[in-house]
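These are the structures in question, set out in turn.
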Structure P
Amino acid sequence: MRFCWSTLNVKNLEESIKFYEEIIGLKVVRRFPAGPGTEIAFLGDGETQIEFICSGDREIHVGDDISWGFEVESLDQTLSLAREKGAAVLGEPEQPNPLVRFAFIRDPNGMRVQLVENLR
């Protein structure tokens, strides 16, 4: 079995793509209409991708019990960029052990996004 993708319903497809391209560094690999008033975009260049579904004025419910984690080269630089782009930074960086640092930001849809810097 292979995990294929994780899906997030989004309020604004352009805003969501911009966030993940500019801050996380993901690129759109597929984008297409999926029926009246609905568009889908897949982002990511690896084995696993994220899927955004935008269906007009649909109400979005994203809880704090789920997050997506992305490895970054520099946590400090990525947090600085996130702040510059207007993303909410959810607390100070944490370092649970000598090999990793992380912090959370929030995407335009309310999804918690963990930024992880491996220090090895």
Structure Q
Amino acid sequence: MIALALLAAATLGLGELPPQPMPPGKCLTFLWSKTEPPLRFAMIDEAGGFVRVVLNGRPLDAPRTAPGTYALPDGTTLYVDIILVTRAGLVDGNIVESGSVRLEAPGKDATIVPVGGIRGCS
């Protein structure tokens, strides 16, 4: 089932997000699929109000349109629903213990990808 979700996400054009810099004074949340191997596919910039993904081989920033909701330029809507927890020994950050990303593209079935991740502040 998870492999099918990743295949559907790849069909929508989502790809691996390369390592991202952590600018000073920012809080970023990085999401990856809960698969083997995991696919790092999203970075949420809370202050900037956008999510960065790779769509059709190109990185792009999709603006937040509502809490947890982002609009991709091809008309796809990306919904993020995550649970952040604090772990002992983790300074200035949280773990994405569980969550999902739902992709809804016009004229296509919705795709849900289970995710994990980390939120860090510099």
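Read-outs throughout are calculated quantities, based only on the coordinates presented, and are distinct from any laboratory measurement. Just so it is clear, the model here is predicted, and its values are computed rather than measured. Cβ atoms are built from the backbone, for glycine too; each structure is taken alone.
Ranked by distance in nm of label points 7 Å out along Cα→Cβ at positions 32 and 64, structures P, Q are topped by P, which has the highest value.
Across the set P, Q, mean projected area of the Cα convex hull in nm² reaches its highest value in structure P.
Calculated for structures P, Q, distance in nm of label points 7 Å out along Cα→Cβ at positions 24 and 48 is largest in Q.
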